[in-house]
Structure 1
Amino acid sequence: MPMNTQHTQLRRLAVAMVGLLALTAVAAAQKPLDRSKPLTDPANDPYTRGGKEKYVEAAGYASMGGFEFGARDDTTTEISALLEGVEVRWIETAHFELGIALPKVKVTKEERKKVKAELAKLQKALPVVKPDTKFLDPWLRAHLYAQRLEEHYARLQEIMGVTDETFAANKEIWDIGTPYFGIGPYMGQMGKFEVLLLPSEKSSRLFLTARLGLTTKLSQRWNIRERDTLCFIAHTGQGRLNLDEAMHGHVVFNVTQMMMNGYKHYSYDKPIWIREGAAHWVEREINPRFNTFDSSEGSAAQMFKDKDWRDPTLKLVKSGDAPSFASLVKIRTFAELEKPQHLATWSVFDYLIQVHPEFLKTYLAAISGIKNEQHIDDSTTLPDVQRDLFREELGMSYAQFDRAWKAWVEETY
């Protein structure tokens, strides 16, 4: 009995020592490498070993600060000064300009496998990264979001059937007579997509009010016309966005909306049904527990907590209460989205990507970059373009498509 007690005490001591070492490792990651500079300076990034060119390039970064961000003439320097006291880490990747000011979080048991796999990938470029870490410190979260967003960019390009080369020949002034793919290299935009993730509602409202003239407490997507870029701002004070997995899905949801609108240049809004459906679909790939719902200005989003969307969609279809596809394509505002519409847009996108992926590519290309006879961006013909596409490419009227989708739901869900 005494021997067993001794072994128990030794095991407890060992566990305590492991915990202490883990906390020490986290603390060490936050210890300044250069005390003469702020913690947010690349010189204090332990993962690129103080912003060394070798590791910055290996990670695929264009820079780690000093780039334009947000409204015209603002740079990362001005934004950091505006958000005094908020520790923003700046990273510019191939397709994004990021400001990440997220606090240290513990990796939950549920997300451990996913995060470990992500960190193992990141370790290939940044060897200091430890895939088994139990904490994500602020610098590590910044690098993770840089990796996640580039992977998501590639994922959406795959869904759309495009590559960077598709947009490589774009010019600010389009040459009439050539295929139109926008005016810039980033899905048709001239500027890289921007993402700013903040640690509080207070810091988000400060940025939105001072730079965009907005007073919303919620996440915001915004078109920065002067620099031809689309920007997304979110903070951890909403819902469960203090959890890394929830924030990851939320970011992916909103970046999907921006990339779809930016495809062949953001000159008009793409149909709400396809944007919301696609955004739900990719967010739920990450974790179906956390779901984002869009709202219109002045109205609250219609939200629900179901983790499983298949069963309620199946019930809608069997009851005959599922929204018709003809009604989905007529949705003009996010205020029109209630639970049946959210389920239906997600499910229709699921059906298209599973059963008709090539048509989905054709559809997204056809509804993007529409020009009128004067070669001006014009979405007024969108209803006709969509209807004709379904008839000519799928050989279905909307009513026939409805029947095919619902039959697939009954068979699959």
Structure 2
Amino acid sequence: MNIAIFCESYLPQANGTETHVSTLAKGLRALGHHALVVSSDLEAEDAYEQEDAVFCPARPSGSSYGQSARRKGFSFLKKKLLAFQPDVVHLASLGTMGSFGLSYALQMDLPLAVTVLDLRNALSGFSGSAPYRRLTRDYCRNLLKKAVSFADAAAAVSPGAGKALESLGAACQLTPVPLCVDLSLFRVGAADGAQTEAMRKRLGLNGRTGVLAVGNLDHFEEFSLLLEHWAAAVPGENSLHLAVAGNGSALPALREKAASLGISRRVTFAGQIPHEEMPACYAACAAYVSATQAEWVKASVYEATACGLPAILYQGSASCSLISNGVNGFLYRSPQELAPLLEKLTGLDEKTQAKLRSLVERTALPFGPEALGKAMLECYQAATEEHRRKSKEKE
């Protein structure tokens, strides 16, 4: 089967959609199928082809991807798609590139699958002035409704996706698919000693024990709450150090928040870390922590556990479904509960910590690229059958 997967941006960016598409494409190819990723590149002046992906130029934007595809180069993409001859069109994001993919599927009368991965643009619009946010929000909502209405099959990773779609007037039947990670990249031992030590320096650990938080720093509330929990749970004389990997518009406000809480010396904002360097980031720390209450699962939780890093999550988020409490992580409800968990996980001797990493890593082994590929192949088959049914009805 030939599958064309459309997403607004692609690796080396490292948000959840891009890593999901990368994992899916790898899984499909491992199962003997062909996947062509169709995306855009912020640094490209012209459209181009690279391995199993094609790109058109992009421009900076306030979207959740930080960019939007430019129509310049669409003719090149269409030429490559015609040569590829996809059996199914799969929309993994809904922006300019998703709109192009939708148009191509309709024009060529191809089965259409949609994965609901990120609804921030439809919920809030692009960052910018209030009128611009409303304008882009309405555009994204209309595109979402159109894509869902034409989709022959729709899937989602997060259990809260259905409720979110309903609130946007785009309710549809969703097929659940697992959150999976590239286990060839995210695993214990993926980073060597030199890479891990270099990352420790970047994270500002310097002989301290690192606890890692990963995410898009456009989400001020999530990381502001984490800083509050850290200030309350970790006393000043403690050797623990919070390392935050990620970038976003809320970074200046979060730095101010850390200063106001008196924890600036115990927190490092490391900025965006390239996807391929994240295994060293996980290896450099003793635990992963998140205070998110979002209804969307975070890929970094499974990346961390695949690297043997136990996760400590604030109870109530969708990401908690990824954790077996006491096996590959722990849930907490207050800073008072967070404190002993941090002490327990970061106070282990080297031998015990190595054993723990091995145990945690095992819990992620069933969730590699092939598992995601198999799940989506079922979705593609359903889309193909539904498309045939609709075509017969039109005859």
For structures 1, 2, calculate relative contact order in percent (Cα under 8 Å, 6 or more apart) and state which one comes out highest. 2
Quick one: percent of Cα pairs over 37 Å apart came out at 29 when computed from one of 1, 2, so which one is it? 1
Determine which structure produced the value 1.00 for FRET efficiency 1/(1 + (r/R0)^6) of positions 211 and 331 (r between Cβ atoms, R0 = 35 Å, to 0.05), calculated from the coordinates; the candidates are 1, 2. 2
Kindly point out which one of 1, 2 the value 0.25 was derived from, the read-out being FRET efficiency 1/(1 + (r/R0)^6) of positions 147 and 347 (r between Cβ atoms, R0 = 41 Å, to 0.05). 2
When you work out distance in nm of label points 7 Å out along Cα→Cβ at positions 339 and 371 for each of the structures 1, 2, which one comes out largest? 1
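Any read-out appearing in this document is the output of simple, stated calculations on the displayed coordinates, not a laboratory observation. All values reported here derive from a predicted model rather than from experimental measurement. Cβ atoms are built from the backbone, for glycine too; each structure is taken alone.
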